[in-house]
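Engineer: Before anything else, here is the set of structures, which you'll find just below.
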Structure I
Amino acid sequence: MKLPNHVAIIMDGNGRWAKERLLPRGEGHRQGMNRMIDLADYAFTKGIDYLTVYALSTENLSRPKEEVEGLFNLFRLYFTVNVKKMIKRNMRVKVIGDVSALPEDIQKLIAQNEQASAGGTRGCLNIAINYGSRQEIVYACNRLVKEGKEITEESLSSALYTGGQPEPDLIIRTGREKRISNFLLYQAAYAELYFTDVMFPDFTNEEFEKALSDFSGRKRRFGKTDEQVGNA
């Protein structure tokens, strides 16, 4: 099977998963976080090098205070306990987004875990927290202007949060919606898109395999003709 090098996932449906089961929305987010960790381990075991997950958008911060605080507590738990397990498994963890808007203790935990996992070679997990792609592009442009650099495709790509990483080959969205919601807009120029009705807590390894199989069957032309890319 032809595998993508970089997979990005919009982990949608955690709250609705909980609501359908008459559970608090926070329980859905907790289940989603657990699933994210297991999925990263599975993806890296298969040989996928990069996994980027959409954990919290800039717009999500406007949700009810109780829900946002619940997410912050999950991040505290994740970066205190679970990332240590991933470091032991030789994974690298990187957070993309404007972390300056997060509580100071979470900012410190993120920095500590990014540094501790920097040497991981098994795979890189990018966690998008307080992330918005339009904001990211503006940030990158302003950064280049301040550094006195010309804005080109190459320089802009390098100034993004994902600078130095390959662009995603496959973007998956769970939870029934069929849009990319301000996620990796620049990086997704040639990404294959896969949508599923499955809510993220139920997005099992088997469901992930369905997405990978679908990707494997697609012909990626990048603007070329069938003859140029071949029939394989």
Structure II
Amino acid sequence: MLADPLAKAVADLREEQVFKLVQERLAEGSGPLTIMADIKTGMEEVGRRFCQGEYFYNELLLFSKKIAEVLALFKPYLDSYGDKKKGVVITGTVKGDFHDLGKNFISLLFCCAGYEVIDLGVNVAKEEFAAAVQKTKAPLIAISIHLTHCLETLKEVVTAIRQTGVDTQIVIGGYPLEENDMYYVGADFFAESADDALQLAASIFADKTKKTKPCGLIFINYGL
């Protein structure tokens, strides 16, 4: 049983209630990252219910639209980071996968943690990911995957990114994936949660600040 009202509203997919509670907490002066901690708790429960068959894919697609509206609520507060942003993160969903709830969530979480996020959207071709890497040299790239049959596409995306010549470390995770898939697609790490992704990002950007070997991160779908 979730005690926090916002976490419970997220877990129950109560879109309007989520929107209202976030508005209220921002007005009260709560910080974006603090609010996201409660949203994350609710999202974890959503993922559990989805895995147990309590929620269907179409329900999550509809709910993702409200998460996008929540992101818009945070924007004025996130803009205050200005030049203090920790670095650039690219996000997107692989070709053939239109699911964006996990992507939107991890994008918002990275924004709240102080990163500049470039969202490529859903159904993104491998060439687009490769072009974004070449253009921005972003140390961190977050890619969402939800559908099992997109594993081959993910492998192609990883290969395309490797072929850019940009020195990149890749971590995968998400509902249809397991650790063995990391070896199959040629990734470097497997992450089970958004917390794992944030910890890896912190480590990567810390190394970048120390002027060690530059690297990037691909995070595949926050369990949804």
Structure III
Amino acid sequence: MNGIGARVRLGFPFEGGPENSFTPNGPPVVPFTATANHRVFTAIPLASLYNYVSIVKTGPIPPGPHRFASKLFNGSLTGLSTVLDYEVTGTVIQSQCTVLGNPVSADPVQLGTWPASDFTHKGFATKPAPFTITLSDCESDPRGGNNATAHIRLDGVKGSLPIGDGSDGIFSLGDGSSAVGMGIQILRDDGLTPVALGTEVPLMVINPTGTTVLPFTARFYQTADSSGIRGGVAKGSLGFTVTYQ
């Protein structure tokens, strides 16, 4: 299937060493050739084959489980033609969740009403307001050996833009705003750690089945001196993209 490859390394009797084995032309990683042109006193066994196979991601994999059964290579001996066929089978699960309806717990998130006199200096911030984004129908490795982590990318929309390089999670007020001198900051659920804008930020391991809830908080953040503060309507908007890695 697309996006999945394999790397196969063969062991005895194709890795060289003992007299009753083949000597490979380079590492015994398929495809390769090997020879046995020395005199041996013990037969070279072909009843069993030591091998090591690794499944490798080679490109994008569609979401969900994918069953594969592929013949990877065959082996031949001089004078005997084909003596073995090598096939692998398995299932690859590309972790995924879905977004149903409006996944944001409060839309818009209510940051409260605050007197302009509270904004006394740059860096002042109001009390964080909690909200969540719910991912539904999550599917991941059921064995738990390769848990996928949900990453989120936040980008300004409807007139909102990152302030500075976006690493502090602060973005400007957008369309429909009349307040001046402040922006909005988005934080993790601890109310202290900023969520950087414009980049993929790892959040938490998704549940193998069911729902995964991503918690956040948001607050007003003063960006101007107190003399530059003007009260009014304060609105800001972000769009989000969730990926699974």
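Please treat every number below as a calculation from the coordinates, not as lab data. Because the structure is predicted, anything quoted here is derived from the model rather than measured. Cβ atoms are built from the backbone, for glycine too; each structure is taken alone.
Engineer: With helix-only ellipticity at 222 nm (-39500 (n - 2.57) for each DSSP H run of 4 or more, over all residues; to 500) coming out at -12500, pick the structure among I, II, III it was computed from.
Structural biologist: I
Engineer: Taking 0.99 as the value of Rg/Rh (Cα atoms, Kirkwood Rh), for residues 102-197 alone derived from one of the structures shown (I, II, III), identify that structure. Don't skip to the end; give the middle numbers.
Structural biologist: Numbers: I: 0.99; II: 0.92; III: 1.04.
The structure behind it is I.
Engineer: 21 is what came out when percent of Cα pairs over 31 Å apart was calculated for one structure; which of I, II, III is it? If you can, show how the numbers build up before the last one.
Structural biologist: Working: I: 21; II: 17; III: 50.
Comparing all candidates, it corresponds to I.
Engineer: If distance in nm of label points 7 Å out along Cα→Cβ at positions 6 and 166 is calculated from each of I, II, III, which structure is the one that comes out at 0.9?
Structural biologist: On the way: I: 0.9; II: 3.2; III: 4.1.
This figure was derived from I.
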